[in-house]
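Several structures are given next for inspection.
Here, each number is a calculation from the coordinates, and none is a lab measurement. Computed from a prediction, not measured in an experiment: that's the story for all the values here. Cβ atoms are built from the backbone, for glycine too; each structure is taken alone.
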Structure P
Amino acid sequence: MYSWGSADTDGWAKGGYSYDSAKKDYMDDLKGDSDAKGGRAYLHRSEPGADATPKKNIQTDSKNAIVIGIDVTGSMSDWPGEIFDRLPLLYQTLSQYRPDVEISFAAIGDATSDRYPLQVTDFTKGVELEDKVNSLYGEGGGGGGLHESYELFGHYMLNHADVGKATSPFLLIFGDEKHYQTIDPKQVEYYMGETLQDEIKSKDMWQKLGQKFNVFYLQKPYGGYGRDSTTQEVKEQWSDALGHQKVIDLPDKTRAVDVAMAIIARHWGMYDDFKDNIGARHDASVIDKVEHSVRFIPKDVDGVATGSKLLGEGGGEASKPLI
């Protein structure tokens, strides 16, 4: 399990990477906060905590907001746990690039069969992210029809998430199945307390959401061997909704967070530093897998000098690289 604090890199297999010296005190404070709470542990819940209810709006003043939605149905197996295990790595890496980064987590299920198909946490940062993750319930259900309620989550993020100060917010969805073709007004009213007059086409919603967030679908291969045709079927639907460059193949569960960080690092002009980061943890074959997943995403999308470590508040302009 990854841990908080600047010394976490001491245990990395290859070594040769350290977080910014200017961030050391902050990261060590994170470790102290985590230790004071008893260290890292996740609760085995039987229902979501109060922090995960969707019957509220969420908002952040961060210029660098990130939403991470994770399918927690049975077909995802232990992938959600592998993603949450790497929370300190995710936050400490991205927050050194953009210090004001804040993250909201969501758990996605199937509203036709699950008790808790939509769970959404407030935006926050640091060790408080552990509390938010601990409020989520991995129901492990699903409807069994190659669809989950991703569109219900998308509708929530379009209409109930205020990221108005963010310059290029990200919304990353980890999943392996299709979304339903329409958004059900009854589900929206029940889970969000919002009244819709008619069904909404999911594709129309995804198009609008793409104007608000930088949306990516990070696709886990469906099932085991011999299910390539099913994985392709899922890919085609999401590609039609988001565009094929926004549907990203995940090589395996242990690389899911690395692919997510690579996507963001490429947009923020920090991909060279990210390669140093992953290179200190893994050998070249692992790096090749991650690079293959993000090969169609151009570097430096947000106009930040590649390789610089950002120390100023927010994003948009890079400060001088550390020496």
Structure Q
Amino acid sequence: MRKALLALLLAAGVTPALAQEKTFELKLSHWVPASHPLQKALEEWGAAVEKESGGTIKSKVFPAQQLGKAFDHYDMARDGIADVTYVNPGYQPGRFPIIGAGELPFLMSDAKGGSMALDAWYRKYAEKEMKDVKFCLAFIHSPSSFHSRSKKITVPEDIKGMKIRPAHATMANFVTQLGGTNVQSSAPEVRDIIERGVADAVTFPWGSVVLFGIDKVTKYHMDAPLYVTTFAFVMNKDKYNQMSDKQKKAIDNNCSTEAAGRVGEPWGKFEDSGIDKIKAMSDHEVYKITPEQTAAWKKASEPLVKTWGEGVKKNGGDPDAALAELKASLTKYNALAQ
């Protein structure tokens, strides 16, 4: 009977492995609104995987913290609450020290090139730093800066006494170092904490200022490439390991440096478009800083490199080598800030 079935399968041009291939429906989770470009990026990622898997891996995107809080998305992938999640490593200070290099001020200049450079550099480190998930890809948004409700921020001394919602752990350290107070919140909560006076300012990318309604509670916007935020897509290991070799290949082909660029580029364009939108608002002031002020910010940020390096050393890494490798990768992809 078994031989007869095998003969029928072979006659039909179907291998036994393909005949037994299980169908998966992946839950892809993120924590920004469905109107954010990340929604489309994840939908396109899922569609590409479905096509390459011959339709055996389908997916559904769950936006806006439907499956869990923003801070929990790494653990959600680890624990199988979602199959693929969008992670901001900087939401958990000290947990992912190496990728924090990407958060250092005045380092990256471009979303697409920066995403590809970060991803290509981080892959070998992710094997240890994110070992309890399958690392898919890393990316960034476009460089951005401070958005304030009450005063212009032009020099590092302006931060003293202010309450700032930082984008990640590195910016939080910067705020503390400059005499400010950090107010922690996820991105969807920023408008509320500024509106209530819990925070005076935020570091946030431009397009998202408008998307999250932060333009309704801020007025002054520094136009300088102060920082970027690093992000990652990660996958539940057990779900990946249940897949056939063909299905794994469909995942792997879309967990690549090229795929990182495909995610980073449209988001970067979306964020960059926010500058002109805010400039067009009559009650807002978008301002550039002078070369002297830029130099002051760069000088003030130097201790952050040391702090980052100490965190890497505690986890057995070599910060000098890691940072040199990252800068070389940024140079390769034309995304190193000057």
Structure R
Amino acid sequence: MPVSDVKYRKIYNRQKDIVERRIEKVFGRLKPDSLYKPAAYIANSGGKRLRSFLVQISAAAVGGKFKDVYNSAVAIELFHNFTLVHDDIMDNADKRRGMPTLHVKYDLSAAVLAGDGLIAVAYDYLLKDCDGEDIDVVKDFTRAMIEVCEGQSLDKDLESAKKFAVDDYLVMINKKTAALLRASCEIGAKLGGGTKEEIKALSKYADNLGMAFQLQDDLLDILGSEDKFGKKPGGDLVEGKKTFLLITALERAKGENNKALQRMVKNNGIPRKEVKKYSAIFEELNVFDEARKEIKKYSQKAVKALKGLKDSEEKEILLWLVSELLGRSN
């Protein structure tokens, strides 16, 4: 492993730990427990803390400091967990990061209210880093929330759609996944004092990174292991979710493969025991390879976007992050 990889991973992990410790303190003294204990349960359940790091590294890449955006980094993570709570409810998911989902651990009402509490407290933390001239930061945060909700709604629309194409899916994940990464970089860059050109470069970087990241998630949902991914493989197939993989397979399949895929769509999913069968169909149709090509395309666009930043160690970390995330197995 190159020395730079070790160094950058240490920086990432150090900043992740700082945000982790701050998140642990967010709900400690807040009352009532019926609201904040469930919120703390999901917020403290770990994760990559990717979005918070994007806030931090974007600020540093334009000349700011990590410490100046810690509250905003916490805010972004609370925002992210707000989306996960509602996503799990809508998907009837029973596990998240290897643990019971919030609505399973508590109940549906507690989970919905905890999600609302998370986004409210997130705004409170965001404002700690803002002053009277940072209205654009609040706008970015709010726009991302609107886009994420739109993306989630488009995801639900796809479930019942009779006609759909890959482009429909790409529009959806741009809102549902990429929007929050984009906001993370924009907020960090603005609070760090970045120029318009630097903010634009980081926005494009995050946009493409987000697209590649979600497509990688689609792959890992089928090809990842439960130990590393935190969920049983094939969840999207079981639920009949119209991912890039399924839509591409439907466009290519003929004969018995087409009948099997159409049956899955009609039944809104498959029994878990058939996951390997459908994974084999995807393999036969070269769907996994097609997804890998798309991931490579978006990752290259992310790298290209960073030409708008001056050379620095922070820029190198952003470049490293692309390969680190897209080479992951969880």
> Ranked by distance in nm of label points 7 Å out along Cα→Cβ at positions 79 and 279, which of P, Q, R sits at the highest value?
Replying inline: Q
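The value 58, 41, 35 for Cα extents along the principal axes in Å was derived from one model only; which of P, Q, R is it?
The structure behind it is P.
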> One of P, Q, R was used to compute helix-only ellipticity at 222 nm (-39500 (n - 2.57) for each DSSP H run of 4 or more, over all residues; to 500), and the answer was -23500. Which one was it?
Replying inline: R
